[in-house]
1. Figure out for me which of the structures I, II the number 32 belongs to, where relative contact order in percent (Cα under 8 Å, 6 or more apart) was derived from the coordinates.
2. helix-only ellipticity at 222 nm (-39500 (n - 2.57) for each DSSP H run of 4 or more, over all residues; to 500) was computed and gave -1000; which structure, I, II, did it come from?
3. Can you tell which of I, II yields 74 when volume of the Cα convex hull per residue in Å³ is derived from it?
Structure I
Amino acid sequence: MLFELGFLIVIIGMLLLFLATVIGSAKKSAQGGAVLLIGPIPIIFGSDKRWAMAMMIIALAIIVIWLVTVILG
């Protein structure tokens, strides 16, 4: 169960990277963000407020998924 979930998340991440590269190749400016999780503490990077907010939502979703798998697993 967890292996399949992890594999699915990796595949979705690779597809998102591919789509971002294809779609972003027409634009000249680059924007984005990242989430670095050190234990339960998220560190958020973003090029502007919109990206930082999106990364906060993603960090929250990752933490919730982790908590659900720990509690139910």
Structure II
Amino acid sequence: MEERRCLYLKVGDWVVHHKYPEWGAGRVVEEQNSSVVGGLSLVKIAFVDGQTRVFDNNFKNVTCCYHAGLRRR
């Protein structure tokens, strides 16, 4: 069984969150992808407000950071 993930972000991408503009811009600092079929694909983003947040990075999931309001700059 082969799974195809559609990843939205990669390390080094700059992003903004349209629902939380007070976070400021963020940069993807880490990417993690499970080798298990159906596993998670996550990105860790460091925002200028000093917080690091983790998001789902698989565009095919409804929980993907894109669908939650995260956009590339």
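1. Details: I: 19; II: 32.
Answer for the origin of the read-out: II.
2. II
3. On the way: I: 87; II: 74.
This value belongs to structure II.
The numbers here are math on the coordinates, done by the rules we state, and not lab data. Since this is a predicted model, take the numbers as computed values, not measurements.
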